Structure I
Amino acid sequence: MQETGKTAGAPALELRNITKRFGSVIANDRVSMELRRGEILAILGENGSGKTTLMNMIAGIYRQDEGEIFIDGKEAVINSPKDSHEYGVGMIHQHFKLIDVFTAAENIILGIKDGKRYNIKAASEKVREISSKYGFVIDPEKKIYAMSVSEKQTVEIIKVLYRGADILILDEPTAVLTPQETERLFDVLRRMREDGKSIIIITHKLHEVMEISDRVTVLRKGAYVGTVNTSETNEQALTDMMVGQKVELNIERTPPAKDYDRLIVEHLCMSSPSHDGVKILNDISFRARAGEILGIAGISGSGQRELLETIAGLHAADSGKITYLHHKTGELVNLRAKTPLQIRDLGIRLSFVPEDRLGMGLVGNMDIIDNMMLRSYKRGRGLFVDRQPPKDLAERIIDSLQVSTPGPKTQVRKLSGGNVQKVLVGREIAEAPSVLMAAYPVRGLDINSSYMIYRLLNEQKEKGVAVIFVGEDLDVLLALCDRIMVISQGTVTGMLDGRTAKKEEVGLLMTKGANGGAVNAPERETGSETEVKSKDE
């Protein structure tokens with residue numbers, strides 16, 4: 001169905017009055033937009049604005065209720081991903097759809113029915129040709145389980161190119177990449193643009209939008225707001241378009257409120273029970289201080305999640321010490337001797353947002369009030385629990401965090417991913433913790449909601465809480481955190497002052513490991529309050 005001789009700048013994809021409903025909810029409302037041949041178009045919008053739903057219709061995952069899709073000027077009838085592929089459209093999802101025990105080449109040709117005999121050697125050669133043409137670095141014979149995140153993403157991109165895609169849709173492509181990997185990806189996308197490919201990027205990182213895109217389309221509450229040339233706009237203007245009002249894009253970093261240790265981790269080691277004793281955490285040592293935000297940076301899968309879960313008592317460490325300075329008695333408490341419930345009772349809260357947002361902390365089939373009650377049901381008497389406090393808490397969280405929901409009795413599974421995160425983070429903060437561990441609390445959140453969470457974390461810091469923040473956006477880590485601990489392959493490779501560290505420095509430490517010449521950068525302590533000079537100031 002594809003045609004040759006496509007003219008650069010001509011419409012490659014047109015959406016005309018696209019509407020999609022889910023029951024009484026209108027996800028997309030008469031959206032019309034255009035993607036040109038040989039351009040990179042960024043799609044921006046708050047959570048729930050309909051970005052992913054719109055792209056899923058182009059990719060054949062959903063079917064529009066109203067409106068038409070045109071590809072190269074001709075109406076396209078897309079009822080399935082197979083139809084989408086035949087029109088030359090390929091979507092690279094944020095969570096990869098690869099088989100770990102297969103090689104790159106095997107994953108790339110999996111499912112292709114072209115009437116030809118299976119020839120893995122010829123497939124590998126074609127993968128090398130595509131890689132050479134666009135600047136990919138990939139070994140076609142390498143198994144997926146042995147690959148880094150960026151290599152897996154490369155396989156996904158080559159997979160759609162192998163099938164002849166001229167229109168590519170990338171959903172949050174840089175979410176788990178280092179700055180160096182992001183720059184390499186952008187170089188590849190620029191080469192693809194020069195080759196006449198048309199590319200749509202869904203992202204929340206405005207600085208990347210400004211760097212890589214030619215134009216930006218903004219959606220708000222399921223409706224089309226407008227499209228602007230990237231060269232004629234800025235981050236503030238794009239944010240105002242997304243939200244519909246003026247939004248402050250400043251992360252105010254105050255000096256640490258206190259100056260004493262709250263949590264001390266010494267020589268912590270933990271092996272994976274499912275991977276033949278491979279060490280996930282290897283000799284981890286650090287101190288989290290009251291009234292500061294300690295950031296943890298690392299490539300996805302470097303042990304950040306396991307570290308926080310071990311502190312919370314969800315995993316048993318092989319060796320090492322986890323010591324907590326009690327916020328009321330001043331007593332030193334050995335957390336390794338405590339159960340998860342006992343650790344929670346000490347005032348240590350883990351607010352973790354995994355890939356499966358409902359996989360930890362919230363029950364999807366329960367409403368918001370009942371999810372609040374999960375923290376307090378044991379305080380009831382006999383068979384009865386007091387539902388009024390959880391109801392009040394649910395209403396406060398909905399109001400203060402602007403949770404988009406019909407009411408507190410709405411099942412959590414019916415909320416968007418971003419609203420699920422607000423409920424989870426809001427509940428943990430409402431418990432008045434002394435240590436708050438927030439892992440990926442803004443993953444997938446729009447810019448307005450993200451800054452709301454950053455302000456909440458800063459408020460906790462100012463109350464003297466020791467905040468441990470695991471994040472993916474290095475710009476945010478550098479702007480928000482007082483110190484940044486870098487982890488690579490389960491090992492600490494550096495401890496940096498957030499006020500003086502450079503993004504490139506953090507990125508290099510993220511790619512080093514214990515077996516690859518790890519550089520243990522000395523911790524650059526901040527001095528007294530008068531010595532602290534924030535680059536924000």
Structure II
Amino acid sequence: MDAPLPFVHNFQRAHPQWKCKTKPSSWKLAAFALAVAWPLVASARYRRSYDAWIHMFFADHYRQGWWDLWEPRWYGGFPVVAYPPLVHQLIAFFSFPAGVEAAWALVLLSTLVALPLAFRAFAQHIIRPQAAQRAAFLIPLLPSIHLAAHTFGQLPTLFGLMAALWGLADLADFLKSGRRMKGLRAALWMAVAAAAHHGTLLLLPWAVAAISLQQVWGARASGVDLLRRLIPWGLSTLLGIGGVIWPFWEWGLSQTMQHPIDHASRHSFLHDPQAMELFFWPMYGPLLLAIPACLPGFLRRRRRAIGGLFVFCFVMGLGGTTPLPRWLYGSGWEWLTYDRFALWATVTLSPFVGAWMLVTERRVPYGKLVRMGGVLAMALTALYAGQLASLKPTQPPLLDLRPLIAFLEQEDVRPWRYVTFGFGDQMARLSLHTRAETMDGSYHTARPWPMLRESGLGSLDTAYWLPDGMERLERLLGWLGDMGVRWAFVNHPAYVPLLVRHGWRLQRVLANGVEAWENPGARTPEPSPRPPAHPLAAASWGLLPGLSLIGAMSCPALKRRAEFA
């Protein structure tokens with residue numbers, strides 16, 4: 001933050017009642033974030049990511065039926081209340097003039113631009129404003145952000161993080177000043193975070209505790225005042241989070257734990273170098289070198305709580321390398337993924353890195369060169385992380401889906417269900433363009449069938465790449481026929497012997513090289529029955545998440561109107 005001009009400084013000393021605060025240049029920060037994010041978004045790196053097509057599929061559901069809580073295209077039908085809807089609804093809203101994929105890119109770009117602004121608001125409660133501004137310019141260069149956005153396709157996670165940072169900043173203001181408008185806005189942002197991604201709720205209790213302890217240890221609020229404000233705020237916020245997405249909680253209470261599905265983020269990084277190569281080195285990059293230099297900042301009393309939050313997220317981000325996830329979540333630890341903790345760790349570390357860089361630049365010889373070298377190393381690592389899905393492909397090359405769509409639209413094909421083998425997450429991309437039903441899907445938490453829930457498989461399409469996946473898939477082939485699966489589209493030769501052994505016949509090879517196999521023993525599929533739903537569920541699901549976002553963004557305007565009234 002630039003210092004005021006000398007005559008302004010003298011005037012403020014003489015007339016303190018007219019003192020004005022010099023605010024950091026938000027537009028510069030937003031412009032820098034836009035310049036960094038735009039090339040990777042515009043080049044559509046997300047097309048080769050893990051989850052982007054999945055979220056576009058959900059958005060396409062709301063585009064076609066905003067108030068419909070049942071999606072028939074996956075698993076023969078499943079309830080969409082199994083995933084918080086806000087980000088998908090935003091994509092759907094902007095898709096009406098632009099299409100789903102363009103709307104995805106727009107929402108992703110907006111999130112990447114807003115994230116540094118939210119971080120700066122959060123960081124100003126930890127470090128000085130000038131250091132917070134410096135640290136905020138690091139956020140667009142964090143490798144973890146690019147890994148989540150362009151390699152993992154985790155837009156809801158990033159949007160939830162952005163909302164949580166705004167909420168934590170407002171919470172700190174509320175606990176310090178007691179201003180109710182700040183408390184209301186903090187609660188609304190927390191509800192927005194939950195409506196964007198339920199995984200963010202794994203962070204919020206620890207982050208709220210850290211912000212609260214920081215207010216006490218930093219002598220910004222007494223313990224009594226803090227509890228008098230925190231307890232009512234916490235209870236009302238919990239009610240708000242529960243109310244905004246209550247159909248999600250209602251659905252979740254009826255679920256039982258599925259058989260664990262292998263995920264590399266749960267592996268021990270000491271025994272699995274490939275897991276470390278994907279979930280550790282690209283997450284942190286040069287930030288690992290800054291951790292020892294930031295340790296004194298962790299130990300300072302007024303920053304100790306946020307330092308502890310970083311340490312917690314860092315250890316949790318190591319997955320199965322340490323026993324902490326098992327101790328904390330019991331048997332449920334095998335159903336969680338831990339890369340999001342590493343993402344949160346990098347964000348909570350960034351205020352300390354920003355403060356350290358500012359001190360280094362002022363006190364260390366050639367400090368500016370050190371800073372520039374560190375920033376350049378981070379930028380290169382971020383570029384690598386954002387391109388990782390292309391540099392080390394984990395998905396098959398993009399297919400021309402038009403022959404598949406034409407095949408599925410034939411009169412004698414349309415009544416039957418299908419599966420894909422070797423498509424990766426392009427299975428979700430195919431579902432965007434057809435109303436045909438599959439007994440597979442890419443959101444495993446929502447699948448209702450016991451045979452799938454107990455299989456230990458994620459997507460049937462990717463069984464070849466999972467431990468014992470082909471043996472598990474073989475046990476399901478007979479069941480697939482009973483569920484009306486007549487067609488299999490094969491994009492990998494490893495599945496062919498399995499289909500031949502079970503009597504499937506090659507029907508034709510499509511123009512894009514995909515083989516269409518037919519199961520002559522398939523039974524005519526019956527529509528999956530919709531579970532009963534509360535009559536108000538569709539209305540609240542379609543309205544409250546968006547209204548919570550509008551409310552959180554409108555609070556500053558309401559406050560200004562009240563001041564001028």
Structure III
Amino acid sequence: MIIIGTRGSELALWQANFTKDLLEKQGHEVEIKIIETKGDTSQQWNTSFDKLEGKGFFTKELEEALLAKTIDVAVHSHKDLPTENPEGLIIAGVSSRENPADWLIIREDCVDDQQKFSLKKGAKVGTSSARRKSQFLSFRPDVEISDLRGNVPTRIKKLREGQYDAILLAAAGLERLELDLFDFHVEQLEPNEFIPAPAQGVLAWQIREDDYKLSDVFDAICDYDVMININIERRVLNLLDGGCQLPLGVFCDVEMNDQDRKLFKVSVSVADAWNTQAKHLYYETTNTEDLPEKIVEHIQRISPKSIFISREAHESSYLNRWLTNLDFKVECKSLIDLKKLTIKELPKSDWLFFSSKHAVEFFFMQKPNIGNTKIGCIGKSTSQAIRQLGLRADFIGQSTDTKLVGKQFSARVGLGKVVFPVARDSMRTIQWQFPKQQNVIDLPIYATLKVPHEVSASTDILVFTSPSNAESYLEKNSIQPHQKIIAMGESTEKALLKAKVKESQISTPYSFDDLGLYRAILQAL
């Protein structure tokens with residue numbers, strides 16, 4: 001008989017019964033024993049997480065029961081576990097990973113599609129997680145964050161009662177419990193943007209170190225691919241000496257690269273406290289040796305620098321606010337002027353495709369009648385500009401590889417016709433990926449005029465948002481050996497290389513938005 005120890009919440013019992021089913025399929029007899037933890041008791045008294053002492057307040061009593069041999073295995077949500085086991089205990093295996101993302105559950109009367117995460121301004125958001133607070137406030141400093149306690153059904157009940165306008169919860173728990181959320185808007189937050197807790201969505205099976213027979217049992221059901229990923233995530237947590245209340249998100253995903261090798265993609269968000277600026281980093285590598293150590297060393301090396309960004313400062317810009325909060329000295333100035341070109345006639349088409357916020361602005365300021373024409377775009381910033389007009393993009397290219405986006409979009413469009421509102425003299429990278437060029441219609445809607453400007457040669461980092469901005473900069477300035485350069489997109493990088501800028505000085509962001517630029521800037525340090 002294998003005795004499973006678990007907390008008594010609905011979610012914990014689901015996890016225990018899930019484990020019980022796995023073990024019974026292997027031919028074992030299994031019993032479940034419920035154990036109350038300090039974390040459960042504190043929830044009854046509505047104690048805030050930051051008032052609780054120590055790490056592992058949802059796991060300590062389960063671990064004590066293991067050591068006392070009143071249970072044989074403790075089932076944990078892996079993200080709740082301290083990074084080091086008590087003496088005499090080990091993690092014998094981990095489950096496959098459920099959805100690792102966080103979801104924002106919003107009351108229907110609080111939805112605003114024109115705002116980030118579709119949440120109205122000034123909303124009251126419920127969460128007690130320092131990680132969620134830190135990241136959400138980075139994007140939405142206008143909201144009010146309020147602590148939220150209780151098990152998952154209790155939290156949903158509080159939202160229905162109107163105690164909050166929206167709450168943040170782990171997708172895995174909501175999916176496992178199959179809760180009815182029909183009366184809410186569910187905004188699914190992307191885990192590479194809103195970064196989950198280390199090992200979120202994974203179950204851990206903890207046993208006594210000397211229980212070799214049970215170790216073999218869990219060895220047979222362990223998902224070792226998941227274990228490799230979450231070991232990277234939790235090692236970062238361990239090196240930062242973090243518990244549940246460290247504002248840290250780490251997410252490791254894997255895909256196969258062109259050489260049929262595993263490419264590890266690691267996103268990190270970390271702050272000193274929940275109400276301080278989060279630092280965001282992103283890594284791609286086929287070699288995970290000492291990767292967590294390199295990540296932590298990089299985080300600890302980040303310090304304020306001077307930076308020039310070739311665009312005007314806007315209040316709505318996340319990037320300027322994030323860098324300023326980290327005490328960076330930021331100069332923003334566009335090195336080009338944009339001149340509207342009047343649309344004389346809008347050609348009939350099945351799709352419109354926008355490659356920049358400027359294209360969206362200059363197209364829609366002329367109030368064209370687009371009817372039911374579908375909309376495609378590249379990047380989250382362009383997508384957000386479309387959303388702010390009360391529209392939705394039917395296709396959003398996420399890659400910084402514009403040729404790849406062009407091929408993906410062409411496949412989506414098929415034999416349909418596409419109008420591309422573009423700058424005059426556009427490089428047409430997306431358009432060239434269409435096999436039938438007669439289905440591609442360029443519609444020039446603005447022209448770029450260079451406005452050179454002198455920038456201090458001591459500036460540490462230069463960010464160029466377009467080829468025209470890079471070319472304009474080089475008319476009055478030269479690139480210094482110490483300077484790091486962020487080029488927004490392949491065409492901007494090509495313009496710099498053509499001007500004999502050293503390739504070693506240039507890097508490109510992983511995405512065409514402020515978060516991509518922010519990560520690229522911190523990465524360059």
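Tabulated values for the structure
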{"item": "Distance in nm of label points 7 Å out along Cα→Cβ at positions 252 and 508 - structure with the largest value, from I, II, III", "result": "II"}
{"item": "Which of I, II, III leads on FRET efficiency 1/(1 + (r/R0)^6) of positions 324 and 500 (r between Cβ atoms, R0 = 30 Å, to 0.05), largest value", "result": "I"}
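Every read-out reported here was derived from the displayed coordinates using simple, explicitly stated rules and does not represent laboratory data. For clarity, every value in this text was computed on a predicted model and none was experimentally measured. Cβ atoms are built from the backbone, for glycine too; each structure is taken alone.
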